[in-house]
Structure 1
Amino acid sequence: MEVSGGNIMGTLGSITKITFPKIGNESFLAKVDTGADSSSIHCDDCYVKDDVLYCKILSLKKIFKFKNFKQKSVKSSNGEGSERYSVKLRAIIEGVEVVGNFTLNNREKMNYPILIGKDILSQGFVVDVNKQFLEENYNGNIYRTFPNDTKSTELVWHRDKEDRIVEAVENTNWLFQIDNKLPIKIEGEIFIPKNTFHRIIKGDGDLKVKVQKL
């Protein structure tokens, strides 16, 4: 992913957290798509009255008003036309503040309520295809979350450049498998030697693990 001006402010995986100061302090999951030209956000309903756009965003009860917005006609895959609105929102992604145009779209049937496209990524992000899941850092440890709707095809075999210890934060029926060995429950501390292929096998609910780099 090419960054405008060459300044890299953050590295994202395929899923990240995003916060909108205008909407509140709540964080939402977003899908990162390097193939999408623009970004979009879930909108339940919207209408224009007296040149002001009123809309319900992210299934929140509050109705938001925008005096500055854009409107465009789009065609679906079946050839049917519809009107779409887009609004400019200030957002915080991985601690980096950006401003982007978000198309208002009903994303109810999609896995994530927000899609982050190239218009925002080009402001200072690169995308690491190996960093597919949510990560947070506390006291020198990495806490990685695999959401419940993670697809099994995303849990690929991979290896790391350093020794690691992985430990589940809470009880889970997700499994861990190291190369040439049978899958085991993720419980207690699991040592993963560097340059050793391993993978996670999907279970029920979210999986959150603590990762220590040695």
Structure 2
Amino acid sequence: MEHVGPVRKSFHDEIDLLDAQVTRMFALVRESLAAATDTFLAGDRELAGLIAQRDTEIDELDIQLEDTVERLLLFQQPMASEFHHLVAVLRVVPELERSGDLAQHIATRAARGLGAEMPPAARGVVEELGSRVVAMWGVAADGFADRDPDVAARLDEADQAVNALARRLWDEVVAADLRTELAMELALVARFYERLGDHARHIARRFRPRARTSPA
């Protein structure tokens, strides 16, 4: 196998640590998404506060990871595959940060007690939206870990289903003739879920297959 000197090994170790931190961000976003739907529907203010705390950690990781990638690009000499991976991370991380914000936006609606006013049909659509978006983010996280570019096609299909559900939620809102504030808030929530699906799909398009080390 190709000999790897101490400088290159140190560089590879830093990339491994970088990937572990990105994986942590994926986990935090997915946890927030899973909790956000329940928080919104139940009006759980305490859980909404925990999601806000998690979003702070996501924001901190965003800054830390972008600084690390910029340093590695400036002061190391990455090979083509390493360069592309670092650039992909630089593009993925802001998508993760924005998705954490969107999960928090959904959760903050809990304080207004809107979930209790929703008709059963609309609640069912929100629950399904939450489940499908969390599943999409699980696929995206696995795709990043495996460097699997094929997940993009799967997420394109899943995103279409999320968009259809968002439209269905609006149809339920119109049919129920809800008060204006609740209707507007549910329209926003539907848009938040749509954007979460979009971010998962955008992230998957950044993946490249792992480079194989050639034998000496």
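Laboratory data are not the source of any read-out in this text; all were calculated from the coordinates shown. Model, not experiment: these values are computed from the prediction.
Can you say which of 1, 2 returns -500 when helix-only ellipticity at 222 nm (-39500 (n - 2.57) for each DSSP H run of 4 or more, over all residues; to 500) is computed? Working through the options, I get structure 1.
When P(r) over Cα pairs in 5 Å bins from 0, in percent, for residues 136-191 alone is computed for each of 1, 2, the one that comes out at 4, 13, 24, 31, 21, 6, 1 is 1. When P(r) over Cα pairs in 10 Å bins from 0, in percent is computed for each of 1, 2, the one that comes out at 8, 32, 29, 17, 9, 4, 1, 0 is 2. When relative contact order in percent (Cα under 8 Å, 6 or more apart) is computed across structures 1, 2, the figure 29 traces back to 2.
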